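Q: Alright, structures below, take your time with them.
Since every read-out is calculated from the coordinates, none of them should be taken as a lab result. If you're wondering where the values come from, they're calculated on a predicted model, not measured in any experiment. Cβ atoms are built from the backbone, for glycine too; each structure is taken alone.
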Structure 1
Amino acid sequence: MKKIITLLFIYLINMGYSQVICNLTYERTLMTFNVYIHNPSGATMYKAKMYIDADGSPRAYGPSNSGLDYTANAGYTGNWYGVVADATGQNPIIQTASNPYPGMYVSTTSLVNSHYAIANPLRYVNSEVVPYIAMPTNVLASGNVHVGDVAYVYNTVTGQSCFAIYADAGNTTSIGEGSIYLAGQVGVNPNVRTGGTSLGIIDYVVFPQSGFGQGYIPTIAQIDSMGNSRINSAAVGGTCIVACLGSTVDNTAPTTLVATPAGWDTTNFNAVFTDFDSGCLGSVSKSYYRVDDYNASGDWRSNNTHGFFNDDFNGTSINADWTVHSGTWTNPAGYLQQSDESVSNTNIHAPLTQNLSDSYIYNWTGTIGGSGTTRRAGLHFFADQPDSTNLGNSYFVYFRVDDDKVQIYKVVNNSWGSSPVKDTACTLSPNQAYDFKVIYNRITGLIRVYVNDVMSAEWVDTAPLSNGSYVSFRSANCTYKVDNFKVFRSRLSTSGISVGAGNGYDIRYQNPNPATPSAKVSSLVTDLSGNLSTVNTQTLNVDFSHPSAVTVKDGATNDIDTTYSATQLQANWTNSTDANSGIMGYYYAVGTTPGASNTKTWTSLSTTSVTVSGLMLTHLQRYYVSVQALNGAMMRSSIMTSNGQTYVDRTTGIDSKDAQASDLKLFPNPTTGIFTLSSKKFTGEINITITDVLGKEVLSKTVTSIKTEIDLSQHQAGIYYVVVRNGEKVLRDKVLVGR
């Protein structure tokens, strides 16, 4: 008769964790190692050695001990139990050129991939790439363990752990075997012939009815997902059941931090996340993030086309993202409410792209009330037909406050069948607000449901939905209040955040003013024990538009064309504006062509006028002042330039007034392009130079006549400057060319 033993392990660690109470049923002893059944989870548990099992590797066995293991461990002529033999049973099958290791035997395991033939090495679980354990057949039977079930393996010396599957049967007298890959993961020498450990330092916890069963070999990701689910659902009093074998208790939530570039964000950037877990399993299992932006209506939202969602329901009406299909949904006082208890299937849905990451978290505050006796409400996610009665294909989580249940349904072709895929007891009270979180991994099919951050239900879909376009809140025969609905996507340690106007970007809006941030990046993580971190949020200032351009005039106030100072220039300009980050100041430069800085390099200042001193100006040279505004995000406006001012040195020539008095004649003036230049004071060789308002030379010629015709008809209309030189005499004037 089996004896029932209640073992009390009080495991106090430096963080002050509570007691761990373990109710174990003793099963048997093999090689001095006791085997127990944990109550009430049913897990088979033992602490034992680890011998290395090479079975399933395509190079495990070969002729003349050429494999990883000794050939004798696979059997002998007439009794080959570790490799595939021919029809006579006398000779092992030899791998051919099309197999992974030609010339080697085909090593077998209890778990197989039924898609491959018996003599194909791919049919069996490869010890080198899959973490698995071997168990005695008598232990399997007593623990209700089946091939393909999931195990948790922990090295109590190194602290390393790994999830594995039961893939190979051992004899009834030996216990404690693991694959080559598993040994490496838990810090045991994986060499088949010389490795392993005979010390009882390895914890094994095997969960019955936890795997996919015979015929399918799961991936490592699927093994980890199923293992995470089981080790949490088997927790007693919020502690790990592995504590019953002497491992560390994990009830410590992980932590996460968001870091973004300092200052203003003007374009795409990387958010860097620091995730940490100090619990007994010591690892963050999945990391998530969400990007919010502050729209023109003064509402924090997220770009649902990028897989994020955020609705605080703070407006006076339901946001246009939502469509009411059935029920009476309103937004009365900062929350969403369905008030018609007579309706047995309400539906308010919103679009949400759900194929951009592996995993999603759906989080909201829900209150189920009313006067009925079958009150229930929940959320559809990964839906593809939002106006159908059950949203086409989707998953649905129902919370039943009168039955105290959490239920998970899978909807296929608009039908969720006759019963939920998961029906879990959970104490729920009507008219009480709960924080609900649902995690779905579209790769592994794992669904976890949390109520006030306590994992309350889970299920693994072996044929998971990989795409979804909508989410929907649903209620039946109750009132249903919903608030603070947020959706996170899984991420890596660094995520690129796009910035710009429109739905092509994560952050679509700029600060409404310099003091009001327009974006947030939030992070949330889970650990291997299913603990959830608190949400960490970083706010950001965003400005991706340049400040307005200015208008620049030469001179201190009014616009001038001529200056007579050889050492300074003056300019002034209009104020620039920037509603998002404000104006920090201006930059100016001076050059001999528009936009150039060859006279004065770009220099900052805070005023809208400047007197540039210390210059050495050139006689008759035209100078241009260029200005850019600088906003709080350190972006500059476009370059704007004055129309220029010409420096005239009175000591080397006379100005236009003196020129006219000295009988320099330009007629007709204005002109359509052809005019005559004459002067009775000039004799001999005369040099004529004409420039436009930008200082560009348009004509240069030498004449001997005191009366000369000039043709500017091929040039644009405008003002042109005429300079006439005769020996030491210099006269200048300007002519207006019109059309």
Structure 2
Amino acid sequence: MNLLLICREIFKMLINGNFPVEDLKGVGPKTAGLFHNLDIRTIEDLLKTFPRSYVVFGGLKKISELKYDEIAAVRVRVDLIGNIRHVKNHMTILPIEVSDDTGKMVIKYFNMPFMAKAVKKGGYYVFRGRVKKSGSDFTLVQPRKYASDEYSELQGAYQCIYPLTKGLKNTSVAKAVKSALAKAEFSGDYLSEDIRKKLNLVESRKAYRLIHEPASPEDIQTGRRRLAFDELFFFILYLRKNKDLLTDSPNTCPMIESAEVTRFIERLPYKLTNGQKKACKDIIADITGPSVMNRLIQGDVGSGKTIVSLIALLNAVANGYQGALMAPTEVLASQHFKTVSEMTAKYGLPFKPVFLTGSIGAAARRKAYEEIESGEANLVIGTHALIQDKVEYKNLGLVVTDEQHRFGVRQREALAGKGAGPHILVMSATPIPRTLAIVLYGDLSISAIKDMPEGRSPIKSCVVGEHYRPTAYKFITDEVSKGHQIYIICPMVEASDPDSDDEELENVVDYCEKLKGILGDRFRISYLHGKMKPSDKDNILSEFAAGNIDILISTTVIEVGINVPNATVMMIENSERFGLSQLHQLRGRVGRGSDQGYAIFMTGSEDDKTMERLGILAKTSDGFEIASYDLKTRGPGELFGVRQSGEFSFRIADVYADADLLSSASDLADELLKNDRRLAREENRPIREEAEYFGRNNLDFRTI
């Protein structure tokens, strides 16, 4: 079970909210179906759907007071309702001329012809939206319209902006949440008053009300702080439980350092970096020692973690054991299999690899099962198919999981359970400061690879505003003309609701059509996002990897799981809405071959603070340095942007901005378990009950 699924159990003891959303007033079958598209089926699910951002309705401005790129509201008179114009790609534009006592302006609506009847000439309305330029004049594009008295009621109030799906309006979600808060029955808090006071945390029930019905920025932070602590605390308990089970486990797969490994390293066409050598030394010390290995290899994108894992697998096979390498996507698993097969042939390695994923045919799957069980296959490479019940290993000695946080601890444990205590090696390209990694990976020893292989050119990066867009498109077309491939990242899957301030953000679906309109039929353009079926996603990734797609428009799903050496340019739209570490991770998808890689961070906000923050990406390519800077500079307010949850799929917590909470959660967990390992004391009963409910079989203290 991945962390997101585990976290969905976190509030079951705190909220009696298992009523279906259909029980809420105003939620009929159609609206319930839209909620289901967001995986919201109960009142509890709804209350755990936290706002992505907040909007404060400020005072009215005059037209002469407007500033570029701000969100503003103006009370104006409608002077002229223009004619609806049809433009290419079936788009319509409706201009509305308005004025006040300080000036005139034109408001524009795209694909909203009904607005021509929603206003009357000579009428006074409040329009609220983002201020843009139309030539030398200001304009409002797609603004929300309000009656004057309606806006007066909203003024000064905090409006929650929720995750949406097509057809579901933000106002509908807000009304349903209000009903849910009234209907939910909150039980007692698992944290005592003393602990809450010590950690400066409010009661759980109060936290929900503050996060969904804030009256001030302080309310938002207070509510969020408590809910984030809950997520982190139970995650830490989960790690501590796992560590206890692994500590001092005897080495049931003893190995020696094989001469095969030495010969292989000597024959490589390059020298291992100091970081790679140190990681290999740590691994050898573990597998030849008295206890089972549980080690994390943490290295930046392109630091050479894969060759380290291959050396570890070679040592296991040379000692007569089977090895398993599990990747998060079929595309990445396939790339690993290809790499191993080519090296086996080139260097005469003793690997007999087999490929196992959910998409291979029944005959191939049966054959793979037989070869694994008999031991004929000594290296199994694949996806989560490696942990299915039908897979029986003869003598599994080493398990390697790539991009460990994409699996979650339980899947790693399931693969380890396929053998009699095999060694565990996990790899992660997520750059995390070591102090943070020690807390997050509390059940693992850590080896960090910080240096890069010789010959790897740093990616040339630039941070630019909208004025650079024509130049960026020309650069992209030039690169494609040279035979290279391009990634373009958008923060949204599809257009957001007009209620949301995210309406100006680029989305994958519309961007793909827009780019086709700009570039024409010269290039092969396709898109990818997380809502697509896994088979469709893998097909798109495979086509891109094969060179059959020139430009791939995508969300952040390509952050891991794809290696295309021919891709040279990564352009990220609305880059100010992402964490620095994720931007660094994304740009690591290019420059993986012999050609120079480029990253273009496009931002719609060119204020000094934004440009300074993003500028760190142009100054350094050290992921650990960027992560440390991110940790110091990211404010909790930024967590309500496009990407709330960081690399570990938390709903509201963030491992960077909430480093202090993570530390407090870790200290509390260690203190409790030190004095009461099974949480059996009466004063710890609420925590024990919540922990058992939270984890069920994943966090069962009765097994400790």
Structure 3
Amino acid sequence: MMYADIIVDISHEKLDRSFQYKVPEELEQEIQVGMVVTIPFGNGNHERKGYVIGLSDKPVFDTARMKALRGICNSEETTEARLITLAAWMKNQYGSTMVQALKTVLPVREKVKAKEKRYVVLNISQEDAHKLAEELESSRCKARARLLRALADEKKLDYTRASRELGMTTSVIRPLLDQGIIRVTQDEVYRMAVDGAAIPRESLPVLTEVQQAAFAQITEEWKKETPRPVLIHGVTGSGKTQVYMKLIQQVIDEGRQAIVLIPEIALTYQTVRRFYGWFGDKVSVLNSRLSAGERYDQFKRAKRGEIQIMVGPRSALFTPFSRLGLIIIDEEHEQTYKSENSPRYHARETALYRAKMEHAKVVLGSATPSLEAYTRAVQGEYLLVKLNARFADRPLPEVSVVDLREELKAGNRSVLSRKLKDAVEKRLERGEQSVLFLNRRGYAGFVSCRSCGTAMKCPHCDVALTEHNNGRLVCHYCGYERPRVEKCPSCGSPYIGGFKAGTQQIEQILRKTFPKARILRMDYDTTRTKGSYEKILSSFAAHEADILVGTQMIVKGHDFPDVTLVGAVAADLSLNAADYCCAERTFQLLTQAVGRSGRGRRPGEAIIQSYHPEHYSIQAAARQDYEAFYQEEMSYRVLMDYPPAAHMLSVLASGENEELLDQGMEYLAKFVERISAKYRIHVIGPAYATVGKVNDIYRKVLYLKHQDGHVLQDIKNKTEKYIEVNSGFRKLYIQFDYI
């Protein structure tokens, strides 16, 4: 016997309120998760429609009291049904509960009231209103007369405005309402993320010859019966956005809709203005600063077909479009496309699955594609389209790499090298702008030598060791530990330790070094409030500041024509992260940063400060040479069996009891080793996570590596069942993550 878990109201915040029904034998072969079914509901057995969110051969309560569903609505493949099917795929692919997956993909209506606007409407003719107003005035009912005259002119007045400007109190309006002369209506008003009416419209830009060739290459691929996903690899400033716009316009002309994913940090006022300027009220925008009501209203507009384009971070992927035709993922290499909450989905893979379900196309774009995406393109799984020149043939910036070891030898202990300081001074004299960034956040733990640049690394995993408060250096992949070093093992220098500077300290140094310069700082602390991103960036765009200093958020997705200098204060901060992807992240960050300079008519310059100027990621970034970096980095990935050369699965467990966590992870490691012996899976750990304890919750991680991703999927499924049947794991929170 088969049983179906069914939810009735998928817009309600309590999505975990499901009901189990028997599946009639004749429907067992046909029924699937996501389908719309008819069910008897309530004491009166009224027929209602519901959505199948799970199927099982085990009943959760007495079958004698369980009702059977009545039928499958084959003609009703709704948007919600497709999103539920997507949630089921995410549950199986990434290892989460169905409830977690549903709350990720469905625009749930939380406890937010609909925003309404009240109006006073005239119920009689304009002529009668004027006559009645004269009578009321002669009877000294001047407030009612004033209201009627205003309504005779406009027929409909905003209630708040009428109260404020016309003195419309309850005693004034009540007799008119009772006599049916006027009525009060309420209209639902959307909470809008952006005032699109305030943004001037623009015509779509004419594509250059190179852009037109790329557009033609993509549309030719789309003519195939099963078109491949497209990866646009374009240098910074090559005009990928213009190609996106042309593709979106084609999809809209076909009566379909488009989702444009951009990293949260790149969702700037510039991006918003571009989309609204080109497509007007066909566009809606999501971002993390919106209220719950604003987010829900945008999804509601999408479901009603009132918009055709949704722009936003990875959550915009679940926009309830009924005629989805295109998903664009801009800057596809960004880490923000990977969810940190269960299900730990990646927007790229999830977009590909949704597009396959809905017969939509997928376009990825980046100047520095992820190794995973580029490898698929090289292997022919994706169509690779290249834009090798900047828009209007503007030259790429001139890039210099400064060796901070030499600066130290020359007696310069400042975070600003002599070359960078001189370059900033020249920009101030010429009235040009500079951007200085520090990739500080998340990279505070590594230890390196200030004399020779050597970083303390794990001998087994080729990642930086992290310094803990107890003085130990720890690898968060395999658990290797060693005592803190007092002298550099390479050169013997005592100048060894963690990098201490932050954006606030650099801002203070800049103010002291350049007292007349106008300086803005943009980092986590200065962008906590709603609208703070737009305020800082619009001020800088309006030339109200000479120098913009901040974290990596300032060097992505921005286009400032007067910026002719970009300075990377310390490239090594990302290069020495406790992550096998650190070289890739460094190359991407520096290449994107360099690309912010010289985007206007004046030539640009970029200065990269590093203790490892000879490192291949820094050298390739300086040359803007993606191919050279890709070949070098892939050789290391193949050697170490890291993605995309192999597949990797992490099992992250957390709990309040450290002893129970240790025991549980050891059991998991032994279980995995036992069931995977025939596959020769490489098991690493368990070890403490990068942050081993958060709010008194301990965290440990186990890594599994194998050439075949399906093998890891099978291991994950078996491990999930093992966890489910062993009560000892109930006090631990366990997540699975494909890396």
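Q: Can you tell which of 1, 2, 3 yields 20.4 when mean projected area of the Cα convex hull in nm², for residues 152-399 alone is derived from it?
A: Attributed to the structure labelled 1.
Q: If you work out distance in nm of label points 7 Å out along Cα→Cβ at positions 592 and 688 for 1, 2, 3, which one comes out largest?
A: For this comparison of distance in nm of label points 7 Å out along Cα→Cβ at positions 592 and 688, the top structure is 2.
Q: Right, something else. Match the computed value 1.03 of Rg/Rh (Cα atoms, Kirkwood Rh) to one of the structures 1, 2, 3, and report its label.
A: This figure was derived from 3.
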